[in-house]
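Q: Following this line, the structures themselves.
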Structure 1
Amino acid sequence: MTKFSISGSSALHPSKKLKRKITKREISKSILVEVAWEVCNQMGGIYTVIRSKIPSMVEYWGEHYCLLGPYVHSNVSAEFEPISHSRSPIGRAVEKMREMGYEVHYGHWLVSGRPQTVLFNPFNVYDKLGEIKYELWEHHDISTPGGDEMLDQTIAFGHQVEVFLQLLTEEANSKKVVGHFHEWMAGIPIPQIRRKSIPVSTVFTTHATLLGRYLAMNDPLFYEYLPFYDWQKEATHFNIEPMVKIERAAAHGSHVFTTVSELTANECEHLLGRKPDEILPNGLNIERFEALHEFQNLHLEYKERIHQAVMGHFFQSYSFDLNNTLYFFTSGRFEYKNKGYDLTLEALARLNWWLKQDKSPVTIVMFIITKRPFHSINPMVLHSKAIMEEVRQCCDEIQHQVGEKLFYAAAASLDHRLPNLSEFVDDYMRLRLRRTLQSWKSDSLPPIVTHNLVNDAEDEVLNFLRNANLINYPDDRVKFIYHPDFISPTNPLFGMEYHQFVRGCHMGIFPSYYEPWGYTPLECIASGVPSVTSDLSGFGDYALKSMKDPEENGISVTKRRHGNFDKSANELATFLYNYVQLNRRERIAFRNQVESNSVLFDWQYLASHYDKAHKRAIVADL
């Protein structure tokens, strides 16, 4: 079994910053436009990529940098500040589009860096959708049938981006326009730009091939069969042929083709038919997570709030020592196999058995945070939390009552003995507390899921837990809270931000089977929380290649590349078992080490990889 060391060192020096690849002179003669469906539109991981990278991009590119995105929901106005007038090339292109009848919003995205942002309303051009689709079919053999609202919106958005870039090149005053497009939803303009010879140098980044995601979910031998798939046959089988053809057209039509990891580069070569020119590992704006000497205090503060949720969930049935309890979690999109939920649950089942055999005093509460269809929060869960709050209120009032009387009695007493504190509690408060506790305590087991799911009988997580008999028995050392909704301050069970929840936990577990990059373990590292990833995750693969000993720096990389599920589950269970053996002082030292190495994944360090792609685009022959 692997033993932890608290003195590991990275192969990269944390204070080292890679030199930027583009000169200020080159920037002064260029305009960089990044296009993504997730600009001002939070949907998934690409939103985090774009948003976290902005401060680094604005710092370097200044007014020569702009973002393009869709205006598709009413909440946009909360994070978007319009600019009334601008004579910059971008502002003039916006005015021209408005004169042509397009609905275009120009302003600043209200995030760190406040970048220039242009948003297009796709519904504004739905009357032209037939004509736009015909051009895609006629010139690029991309047939896009009706009835798919997402596809229609992205096609309409792509047309508006194409028009804007054409106008921008006319207003750019001989500046080189570079368009960086993220994923197939934004890549639709690329084939049209090339066909019409619009003078825009294009970069296309696929963060995960659409076909690869589908295949990995459905084929247990995905990596072994990767070189042999017939992409068109498989795309037709999964009914995603239009999107896959758009993705391939963008990959082949771009001047510079990129992806986020070596793993996905191999996937692109086989499924998209082009090897990426550059690898763009994703980072975070670590400054946003930095708490300096406060991060241990924040861990204690947020752990105390998790304690409250755990007490409300478990203590009506039985109690355990919260000072000897560790909080593990996994989170993300619900893809049972791709996200490694299957491996995580199997490893925790083994860990539970080992700890029971050891008669370990440690309790682990495992949170599974994802998004699943549900009818409502389980009324018993809400009731238990509400009654626990009443217990707390009773205790607070008794504490206040006893405190006042104790002070008076101590000051007036002629001897030095502690008075009988129970005498200071009046009969009403005794009765109130007793009745509240009687109405709260229950003989039933704490539920393993907090919500009433729409497909309870078919849910893979619940089926595993029930089949493995991991249903929160008192003697289980690993207990489960399956929470099929994302954590937010308005959540009645937690009432905190997701990043606060992460800081309050002890370990994040994400041993993905298919994960082109993987932000969840990276967010853990930025918060000083050790995490588990896998060598089939882009982040895990990058950590193995860039750090001398990732595990000593809080990143355990589970080996999944060769497909032995049993061996991988045992390796993960062993890592978790060894972590459980650490005492509190060792865990604090470990968190210190994790937090100090998080700077290795800051955009100030990793943005230089994007620079290389943009440099290629600037010098590309149009």
Structure 2
Amino acid sequence: MTRLLAALLATADPVPFAVVRREHEQRLDVLVGDVVDVDRLADIPLDGAEVLAFVPFRQVRERGFVAHDDGAPLRCLVVRDRESIDVDEAIGMLPEHPLAVDGLDVDVSDAEYAARVRRVIDEEIGRGEGANFVIRREFTGGIDAPAGRAVLGWLRSLLEHEIGAYWTFAVHTPGLSAVGATPERHVSSIDGLVSMNPISGTFRHLDGPPDDDELVTFLGDVKEREELVMVVDEELKMMSAVCPTGGRIRGPFLKRMSRLTHTEYLLEGRSDLDPREVLRRTMFAPTVTGSPMGNACTVIARHESTPRGYYAGVLARFTPTAGGYDLDAPILIRTAYVDGAGRVRVPVGATLVRHSDPAGEVAETHAKAAGVLTALGAIPRPTAPAASAAPGASGTPAGGTVQRGTVQRGTVQRERERIATLLDSRNDHLAAFWGTPQASHPSRGATALVIDAGDDFTTMLAHQLRHLGVEARVVPWNEAEPAASDDLVVFGPGPGDPRDESDARIARLRELMAARLASGAPLLAVCLSHQVLATLAGLPLAPLPAPRQGVQLTVELFGERAAIGFYNTFTASAANRSLTPRLGLEVAADAATGFVHALRGPSVASVQGHLESVLSPDGLRTLERMLDELLGAASPAAEPIHQPKKLVAQAG
């Protein structure tokens, strides 16, 4: 039956509705219902009915983060009727000639956006505020027609011409309508299986499918590879906060769309949390904010002069089940919004890293907007064949995701194998821990207090400590007490300048660390906290010649070489194997530069790199070694850690 869609098309002012096609499905859902606006995620009314919730970016304040407040409502469509229709049948019913948007403009010029890119690289990444940040701009226009009918016409265009979207959808409510083809799931929770889908790295092919040699070049690009790994790290932080057994990695895959190709991973773990709480703890995706998350929100507020509205938020679908609710929440990107006055907005952003090229990031925003702007009739459609015709365009039914191991014949098969080999090689130097089962080792009978200094890497650290048999809890830096009775205090990483004692966070870390040192009880310091320890030990700190944000280095740590991921802009300096002027700590430093990688002494250890990062294949072994030195060797009953030499991704 098509009664609901037919009714929506029969009137210029339809009731509130949503039309949703999910990836790989040959049918789409038509939902109609009543609109309820609520204040907090916990207020989303899960009382037995299906609910579709528009979650604006400002909702990130529920996590204590900064955001411009535009009053955008957390809007819920409480479903009272629904139907499922074959996609081809629905396309035949939707308006064949969608309304065109007039007066296409952009709120931030290309020149100004390029200048913002440069400022973020120099003033934020260059000063240790984080590894990457996403800054948005908006393409704007207008229509002189009812929004409800307009989004249905644009939906047809997206269904016909866009590929690889996780959700293709149109939603209409009073004063807020939207249509989009978003490539990225933020989070889902289905029967207790939580999944996140970090997508990053962008290859532009605006005139049609890419040449395979060009795709190979893209896959070998260091910037694009590091960009993806950094967001994987950020989402693993969230998975560690939501899933008691952490998150496991699958991938990488290619996500092909009509004018863009992305790289992606899939993260999975188990959780029994309420799906609204899963959503709250994961607001919002680093692929549309940056890392570390809290500081990324602050940087966004500094460099974006207007509120984000729903850009980078989610469209969360809560479906009732026998045991509660399932959640499926794609990120609100590649989406056009229409307000009650007919104003149309298409917000887009680019991920800025230390070696971003401003002109390239400008071009990326145009490419990301192109698919939606084409559907809106604001820019012409290319005449080249759809990207789905390209070799290796799809490794799963009805989608644009390419997975390794798909078999074809002849030249296509050889090209696919070449691309698959390049994808697979990305895992050669990643931490196997995050791609394998993570059962805990026998208890060491020890507790650890992990102090969060502004970076949720602490959730991954705590997870690895539990895996190694230590009972770990995480507290914010401003709630930690100097006289902690835990067997170990772990001072975590964070953003900022470790030399800035006017920063309350840095001052508090110094105070807490000095108290712990005076007690003689074991402590471990990581990254920013390692730098704070270095200052207490009398070592000089200075900015690096170039930030090391998301860089893997093989370094010598007191006689053992280890491949470790680094996210630092500042470093301490000293001669290798020297002793610090104060505290008498032994130094592990680069022999050529004197950059300090680690410190150790009785009941004291520190490391500049991130042992918990997916960029640290030797991180878990190094952490276990440090625990053995700080707490005593693990029980003989505990099994030693045997890690595969590489993370082996699984085809989905």
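Q: Out of 1, 2, which one gives 1.8 for distance in nm of label points 7 Å out along Cα→Cβ at positions 133 and 157 as computed from the coordinates?
A: Matching structure: 1.
Q: Taking 0.70 as the value of FRET efficiency 1/(1 + (r/R0)^6) of positions 61 and 365 (r between Cβ atoms, R0 = 30 Å, to 0.05) derived from one of the structures shown (1, 2), identify that structure.
A: It was calculated from structure 2.
Q: One of 1, 2 was used to compute semi-axes √(5λ) of the Cα gyration tensor in Å, for residues 189-372 alone, and the answer was 44, 23, 14. Which one was it?
A: Answer for the origin of the read-out: 1.
Q: Same structure again: One of 1, 2 was used to calculate Cα Rg over 2.2 N^0.38 Å, giving 1.09; which?
A: Traced to structure 1.
Q: For which of 1, 2 does relative contact order in percent (Cα under 8 Å, 6 or more apart), calculated from the coordinates, equal 19?
A: 1
Q: Oh, and also: For the read-out helix-only ellipticity at 222 nm (-39500 (n - 2.57) for each DSSP H run of 4 or more, over all residues; to 500), a value of -8000 was computed from one structure; give its label from 1, 2.
A: Value -8000 for helix-only ellipticity at 222 nm (-39500 (n - 2.57) for each DSSP H run of 4 or more, over all residues; to 500) corresponds to 2 out of 1, 2.
Q: Let me ask something else. For distance in nm of label points 7 Å out along Cα→Cβ at positions 525 and 557, which of the structures 1, 2 scores highest?
A: 2
None of the figures in this text is laboratory data; all of them are computed from the coordinates on show. Note that the coordinates shown come from a computational prediction; the quantities given were computed from them, not determined experimentally. Cβ atoms are built from the backbone, for glycine too; each structure is taken alone.
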